[in-house]
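What follows is a set of structures to go through.
Read-outs: derived from the displayed coordinates by stated rules, not from any lab. Because the structure is a prediction, the values reported are computed rather than measured. Cβ atoms are built from the backbone, for glycine too; each structure is taken alone.
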Structure P
Amino acid sequence: MEKVYHIRPIYKSFIWGGEKIKKYFRLDTDQEKIGTVYHVISVEGKLDNIVEEADKPLSAFYRENRELFDCNSEVFPIRMTTTCNEGFQSYQVHPDDEYAFIHDNGAKGKVSGSFTIEESEEIRHRKFGHKCKNLDEFKKRVEKKDWDNLFNYLDVKTGDYVHTPAGVIHGGYGDGKISCTFGTNGDLTYRFYDLDRNDPNRPLRLQDVYNLQVFPDKKVEAVHIEPIEKNGIKVYDYYDVKGEYVAKRIQCRQDGTFEYDGFMFLAAIAGQGEINSTRIRAGETLFIPAHSGIIEIQGELDLIMISYH
């Protein structure tokens, strides 16, 4: 059985953050307005989890232990967070790798997907993508702040999974619910409206936003995933695209087993228990190397998992 590693989370404050996520995970910190808990991220020199057993940033751990990942990406490829948006985030877009590399000094782009932890029949209208016929129309809607005629609106039931391709505009006011987000390992955001805050740390990048738009826009859908029950656990298979990310949710009520041949990062979003005899509770994350075989899960645990192939 391969060794299990603890990943130290990173808490980040945002202007749109608050206290809910801190209370939900019972975080031992005086940090205020926490908007995001980064369970897995490796943006070197900026946001880089510590692998506790190695006492090294995840970026260095990945470079020096490639055999544990059995992964063909030269740089660490994925990220996983929980986020609670309690205010106005921004209207924004994330670039793809090619655009980010050219326009932001070799940076990585970002595709992502998310679901809200709570599951209910509640429906929310979310802004994803535009409904403009051409770039001139798109620019006019932005200049006039005509958001109703700019955005497409997506009906999302609490618990649905929404994958957001690079280049798709999104954002707005949060409703204070905690969401789990999976994606590629970029941290680059181009904003085109930020509630007129004029924060120099959150610059607008209108031309980059314009450059990334396509007409008609890419299709975004809300997908309801039914879990598969097997070996004492429930597994939600959210997303699995080669070269992007693999996202799952795993729920255990008492005792169960799970097997996945690739490497895994498992973050507990509720409960407490053990994974391969290693204790874990809500807010904590473990790394399981590739080819570890069957893992044993004990306790009442709600886990999110990310991997890559």
Structure Q
Amino acid sequence: MRRSLLFLPGNQPNMLQNGAVLPADALIFDLEDSVSPSEKDAARELVASALRSIDYGSRGLVVRINDIDKPYVKKDLEAVAAAGAMSVMVPKVSGAHTIHHVAVMLDLIEEEYRMEPGRTKIIALIETAAGIEKAFEAAAASPRVEALALGGEDLSADLGCPRTKEGTEIFYSRSRLVVAARAAGIEAIDTPFTDARDEEGCYADTVFARSMGFDAKLSISPHHLRPIHRAFVPTEEAVAFALEVKEAMEIARREGRGAVSLRGKMIDLPVLKQAERTIELARASGMLAAEKEGALL
């Protein structure tokens, strides 16, 4: 599961190498904002080489490609999909047409390279007012879309408002993105916290994002990984209840029932889904080993 997604500049070999030891749940190799036009080709080859040669373990491997209006996109997609990227992050998504454009190119690339159809997923980066208005349209545009992610800096610039640590200026956009993602049945990923020195601020911002329904958070600094993960640690009480829910629903399933009463409350599939998410977070946080979970069930 993903709680943290860390951006790494695609033109810095040392950072790409260090990604193999950083505790991020997923790495985003950036070919867009962090790479100057004169270095685009070299960065693309560097990222493709890293994907082929470096063992990143169980981390998710994502590449942020360039804007579809730029001349680099086809080469970006071909290089990183063939090299094994699990997902591509598409910047400045403003509706279904952006997703369709990328999805069609991925279809052709996967066919040419005899890859499994639909293998390469899409994370839609929403960072404009038009993108927010059409977030659900983008989310539902292709089965490849696995998540919506929010880009708060570019969005604030597009809205014409200052970007603050408190984030009140993007509250509506955050809410709208979570609703769109949930309606499409995909993940919602929150915007980065941009002060690399303020770990407690990052923690508070992530706690707030989690309370809104976000599944994960983008990060621009390795220093933010620890506070992000800490914000996603469930309480012991929540984990205990989640395990009870899982056990009760398993008993109900064996008995042919779709719901069951637990602690005086009706438990059904939506509650089970929340419980399973809590158990996943507990495992990711080291709270719940498989042996311990089995003993508690």
Structure R
Amino acid sequence: MLEITTPSRVHITLIDLNASIGRIDGGIGLALEKPRIRISATKSDKITAEGPLKERAAEAAEKVLKALKIEGGVEIIVREAYPQHIGLGSGTQIALAAGKAICDICEKNLSVHEIARIVGRGGTSGIGVAAFERGGFILDGGHSTKEKKDFLPSSASRASPPPVLARYEFPDWKIALVIPRIKEEFYGRREVDIFQKYCPIPIAEVRKLSHLVLMKLLPSLIEGDIATFGKAINEIQGIGFKKLEASMQTRGVRDLMKLCGRYSCGVGLSSFGPAIYCIVEDEKELLSALKEKKVDTIITKANNSGAKIET
């Protein structure tokens, strides 16, 4: 039996949804210790999957078995998981875990990027794929417009996972995840329509964001300056595609972000949300302020190693 435990991830922002200089997408994000996905897998004569996200696991397993022309199947049990469509990347992690399990069980030496291409992940953001592979804080370089010609979310893009431009060990800072208990979700046709309607993003916004990432966010991370890093995260919420994502949240989610900002160094919306991440030095006041709110909270930290694989 093989067991795989994956990180989750926060997606801080997409960088270039203007694409005027030959590349599209690009992103920054961070792998987290919790929440996580944990599966066990054994070789079988057919594909079976049990537990939360079992359909996603079975779908990924079928794609990998077919692509590699492997006879038989696999039995997957999802022992721990977190919900889809909350902004923490469960779809990529369960798909990669299932694909990696099959490759290891069947002794197929595929890279994480090759598995991601087979299961159809990484077509817009490469953060989830890189988080699975090595963890840490990740900056990816997006896609050449020769390969990807349109503005699409990862769920609708068949592009290969983008190159990782930079990957850093993230400091041992506490991260509070605040997940509102709401039913509104951004995925599927709705997500595609948003990309198609609002892109390209003005080039001035892309340049402003790139300047902020290069000259404020990354240096403060490397220097361990939590205050400046938090300020950069706050500024990102009002620029480019992230500004659009934040503006589409319910009034309740936007109010929660403001509340969290009073007790955090920096607050951001992960992907399309509604998950909110907070960089905190001391979580006690934040947790107290959220006590009566309809949210789930998780105190976690960065995962700097990626998925864990055990036999």
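Side notes on the structure shown:
- Structures P, Q, R were shown, and relative contact order in percent (Cα under 8 Å, 6 or more apart) at 25 was computed from R.
- Rg/Rh (Cα atoms, Kirkwood Rh), for residues 60-147 alone - structure with the largest value, from P, Q, R: P
- With mean count of other Cβ atoms within 10 Å over residues 52-59 derived as 16.0, matching label from P, Q, R: P
- Source structure (of P, Q, R) for helix-only ellipticity at 222 nm (-39500 (n - 2.57) for each DSSP H run of 4 or more, over all residues; to 500), computed value -3500: P
- Structures P, Q, R were shown, and distance in nm of label points 7 Å out along Cα→Cβ at positions 100 and 156 at 3.4 was computed from Q.
- Structure responsible for 2.5, with distance in nm of label points 7 Å out along Cα→Cβ at positions 36 and 132 calculated and labels P, Q, R on offer: P
- A value of 12.6 for mean count of other Cβ atoms within 10 Å over residues 116-123, calculated from one of P, Q, R, originates in structure P.
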